[in-house]
Structure I
Amino acid sequence: MGYQQEIAKAGDLIGGQASWDGIAPESVARMRLQNRFHTGLDIARYTAGIMRRDMAAYDADPANYTQSLGCWHGFIGQQKLISIKKHFGTTKGRYLYLSGWMVAALRSEFGPLPDQSMHEKTSVPALIEELYTFLKQADARELGGLFRDLDKARDTGNAVEVQRIQQAIDAYETHVVPIIADIDAGFGNAEATYLLAKKFIEAGACCIQIENQVSDEKQCGHQDGKVTVPHEDFLAKIRAVRYAFLELGVDDGVIVARTDSLGAGLTKQIAYVREKGDIGDQYNSFLDVEEVDPTAVGHGDVLISRDGKLARPKRLPSNLYQFRPGTGEDRCVLDCITALQNGADLLWIETEKPHIGQIGGMVRRIREVIPNAKLVYNNSPSFNWTLNFRQQVFDAWTEAGRDVSAYDRTKLMSVDYDATELAAEADERIRTFQKDAAAQAGIFHHLITLPTYHTAALSTDNLAKEYFGDQGMLGYVKGVQRQEIRQGIACVKHQNMAGSDIGDDHKEYFAGEAALKAGGAHNTMNQFAA
């Protein structure tokens with residue numbers, strides 16, 4: 001509904017109430033447009049539609065891949081979307097990622113925690129709600145600016161400008177975008193996963209990522225000691241998430257099934273087998289076992305039968321069972337196929353390095369069974385991107401017979417190599433990694449899990465070094481405020497960003513000429529008007 005239609009609708013409503021004479025239809029229309037989404041479910045349904053359309057667009061052309069950055073606070077997410085709209089004019093293809101790692105490290109009441117699902121499970125849906133609160137506030141702020149510009153154009157009699165601004169209001173694009181939300185391994189059994197998934201969705205999540213690790217042994221995907229669960233256990237949790245979506249009326253909600261099998265060498269359970277060759281039997285086939293003589297079975301041994309022979313799975317003192325070395329990729333491919341055949345929409349393969357050949361090789365195997373399989377991929381800060389890609393170029397040059405005698409492969413991270421041809425080629429591969437991986441490795445969505453964890457640390461270090469050093473206040477002014485002004489960073493007017501002007505507008509709606517507004521001549525934010 002357009003701006004003028006909203007005004008007319010509000011006018012019809014107000015006109016039928018004799019005591020509402022002090023309510024202005026245009027003010028009502030403005031407030032309605034500034035608060036388009038009333039509940040998290042409204043957001044989840046809206047953003048699920050965005051993701052589904054983007055997935056179809058990617059299937060038609062892999063150049064239509066999507067991206068996101070992880071965030072740990074509503075303000076961080078808001079500023080990302082404001083920056084995206086400022087620089088690119090649209091939010092199309094850009095999402096937010098909510099990382100369980102960052103929630104554990106930065107949002108837990110226990111203080112900083114490792115990524116092991118020890119943080120409060122409700123802190124994740126709380127962050128989803130917070131993110132959308134800030135994104136909706138960004139809408140209200142930006143639309144409020146358009147409304148103020150419209151009033152100025154009317155006051156000056158500029159009919160052309162009035163028309164232009166009204167068209168901008170009618171075509172307004174919201175800051176509200178999909179959030180891919182990390183539910184870890186479900187924080188318990190399938191029922192616990194279902195209950196928590198409902199909280200996610202009610203907060204606004206249209207996309208939930210769940211992994212195949214054991215909940216109480218959960219580890220960060222880039223650390224050692226990962227323990228997976230049999231497929232039936234994981235599929236029960238995928239179904240639990242789907243039921244949560246369907247119960248709440250988000251019929252096209254998106255599920256990302258993440259497998260950590262590539263780097264996980266352990267399982268807590270031996271899968272239940274109904275018949276030879278079923279999914280439980282396939283899971284168990286990867287166990288590291290040794291054949292045993294039935295007469296030489298030790299006390300407390302656990303045995304399984306394979307083709308009429310008894311075998312003893314290798315069990316650790318932790319009571320975990322070991323997979324055969326070198327089976328990670330096969331297990332990973334089986335995980336992915338099974339998940340897509342049982343309700344998942346997208347895959348996440350956690351790898352130990354960003355290598356298109358490795359990822360693409362697994363995706364080709366998956367697509368032999370599921371032709372439209374596509375991935376969400378973690379462009380992780382856990383990878384040393386510079387070293388990895390310089391080594392990839394070094395290896396490619398070596399294989400091609402090029403002279404690499406000027407380089408030491410073990411020291412390629414050194415600044416001494418920054419100006420070399422090898423470093424330049426590596427940087428170009430990094431620059432095009434997302435585009436190339438989308439085309440060659442089936443990656444629909446690229447994300448960086450922890451970018452603002454690192455940017456906050458880096459910017460704070462730079463400011464502290466300058467401000468507490470001999471630069472004093474110039475360290476802040478030159479390194480922060482001057483850059484904000486010259487780069488057009490809206491937060492330089494921090495009162496406006498925090499909602500002061502929105503509040504002034506409301507005061508005027510409510511009290512008219514009697515409104516005591518903050519944005520008068522003595523507001524120091526006026527120093528940044530130019």
Structure II
Amino acid sequence: MPDSQAPRKASDLLVAALEAEGVEYVFAVPGEENLDVLESLRTSTIELVLNRHEQGAAFMAATYGRLTGKAGVCMATLGPGATNFTTPAAYAYLGGMPLIMITGQKPIKQSKQGQFQIVDIVNLFEPICKMSKQIVHGNTIPAVVREAFRVAEEERPGSVLLELPEDIAIEETNESVLQPHPRYYAIAGDTVLNEAAEMIRNAKMPLMLLGAGANRKDAHAILGDFAEKTQIPFFNTQMGKGVIDERSHLFLGTAALSDGDYVHCAIARADLIINVGHDVVEKPPFLMEEGGTKVIHMNYKAAQVDQVYFPQVEVVGDLARSVERLGDILGGPLEFDHSYFERIKQEVDLHTSEGSEDPRFPVIPQRLVADTRKVMGDFDIISLDNGIYKIWYARNYKAHQPNTVLLDNALATMGAGQASAMMAAKLNPNRRVMAICGDGGFMMNSQELETAVRLKLNLVITVLNDSAYGMIRWKQAHAGFKDWGLQFGNPDFVEYANSFGATGHRITRTEDLVPTFDEAFAEGGVHLVDVPVDYSENKRVLIDELAAKVCLL
């Protein structure tokens with residue numbers, strides 16, 4: 001144990017422990033139960049980012065974890081402040097994002113306020129966190145904080161809750177912080193790697209699937225080299241977009257649907273799928289069947305067996321190093337039959353280019369995606385909220401670099417897209433960053449516009465305006481129900497943005513999309529672009545066209 005030092009307040013020790021972990025920001029909506037920690041932060045090296053809702057704070061912190069691999073930290077008070085963290089906690093837990101949530105609590109030794117605002121937060125969060133713990137003594141803070149960061153950051157990453165009661169925060173302690181140390185993952189053993197290599201050599205039409213786990217670590221270059229070396233075609237999940245540049249001649253598409261899409265024709269014909277970094281938390285990119293296509297699971301952890309996922313071989317260990325070693329064993333290039341996959345790729349490229357120049361107004365999704373791609377560079381970032389447009393972007397928008405398409409296909413919550421983009425913009429001030437939100441999802445946390453303006457971010461927020469919960473309305477129609485109960489009114493989004501000190505724009509002609517985006521990025525600051533959108537293409541393209549053409553190749 002480290003040598004002890006002069007006594008200090010427990011909240012000071014907590015902040016010192018956060019500093020030792022390399023924490024740069026604490027995103028917060030503080031309450032009176034956090035005031036000692038707030039005062040300790042005032043004299044620290046950590047930047048306090050004051051948010052307008054606890055969800056905004058935690059979504060930003062989770063995205064910090066997603067983009068850096070280091071746990072993001074957020075803080076809220078007890079009761080309603082803490083319960084507002086539940087959705088972001090599940091977002092990080094399911095999405096594999098390292099997140100530390102610090103909440104306050106009334107004194108636990110003696111309190112004169114009865115049960116006012118008291119909720120058993122620790123037990124409430126246990127099902128949606130990797131660890132949920134109350135700090136019961138100041139002397140335990142160094143060990144608790146070190147363990148919290150270890151748990152949050154190690155594979156599979158996720159959320160951790162620490163509750164700090166008021167009377168513990170003011171205790172005196174002479175404990176010292178514990179210093180973090182690097183963590184290394186073992187490379188999968190040669191026995192299983194040789195088994196996987198033999199399966200690949202014996203395959204006639206293998207495919208590689210890239211999932212979210214491949215986006216969490218620096219596996220981009222190694223996986224790209226592996227694909228080129230072996231000449232194995234690949235596709236990805238929504239959260240695996242960009243792991244390998246999607247302009248590659250080996251890229252077949254994104255599995256934005258669980259079945260019935262062009263990539264599922266390739267999956268049906270493949271005799272082996274090498275599944276890199278995917279697990280069953282993300283919506284299944286394909287459904288395994290007993291006696292069907294064989295699957296090699298490559299990830300940091302063993303597969304979570306499910307009725308739709310039961311791989312025959314599991315390569316467990318450091319993802320990048322294991323793939324690199326597998327490539328060495330295989331050598332290359334290997335000889336496979338690419339003829340059918342090449343036909344699939346031609347059909348996918350033709351299908352996803354349809355409508356990219358369509359001048360109709362309101363804007364159809366295909367044109368919106370194409371124009372977004374025109375204004376965003378290789379390393380620029382789009383952040384998607386949740387709605388039917390997420391499927392359009394997942395299928396039609398080609399990602400060129402890792403973590404340049406931020407979306408949530410695990411919890412798939414609405415309301416996170418803008419906050420996620422704000423974090424991306426703060427971390428990457430020299431890149432173009434665009435949030436793409438439906439009007440429903442945007443209004444769930446639109447108050448964070450003020451935070452974005454105050455932080456002087458360079459950010460474009462595109463609001464897709466159809467005055468309805470569009471995805472559910474589409475599903476309602478597809479199910480044969482009456483069009484009822486899902487439409488609403490919106491504010492004047494231009495005036496709304498201007499009232500926060502941002503700059504509002506309204507698209508009135510489809511040809512104005514690209515120049516408006518370019519002008520907004522050139523000017524800098526926070527811009528909101530109100531885009532009326534026409535979702536009538538959903539049924540024709542995503543249902544009728546796929547049903548008529550898919551797997552007839």
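Read-outs throughout are calculated quantities, based only on the coordinates presented, and are distinct from any laboratory measurement. Owing to the predicted nature of the structure, the values given are computational and were not obtained by experimental measurement. Cβ atoms are built from the backbone, for glycine too; each structure is taken alone.
Can you spot which of I, II the value 24.4, 76 was calculated from, given it is Rg and Dmax of the Cα atoms in Å? So the calculation was done on II. Between structures I, II, the calculation of FRET efficiency 1/(1 + (r/R0)^6) of positions 315 and 459 (r between Cβ atoms, R0 = 41 Å, to 0.05) yields its largest number for II. Between structures I, II, the greatest calculated value of mean count of other Cβ atoms within 10 Å over residues 163-170 is seen in II.
To test your reading of the models, identify which of I, II gives 3.2 for distance in nm of label points 7 Å out along Cα→Cβ at positions 35 and 499 when calculated.
For distance in nm of label points 7 Å out along Cα→Cβ at positions 35 and 499, the value 3.2 is produced by structure II.
When volume of the Cα convex hull per residue in Å³, for residues 131-258 alone is calculated for each of structures I, II, structure II gives the greatest result. The value -15000 for helix-only ellipticity at 222 nm (-39500 (n - 2.57) for each DSSP H run of 4 or more, over all residues; to 500) was derived from one model only; which of I, II is it? Computing helix-only ellipticity at 222 nm (-39500 (n - 2.57) for each DSSP H run of 4 or more, over all residues; to 500) on every structure in I, II gives -15000 only for I.
Comparison across structures I, II (criterion: distance in nm of label points 7 Å out along Cα→Cβ at positions 195 and 339) gives the highest value for II.
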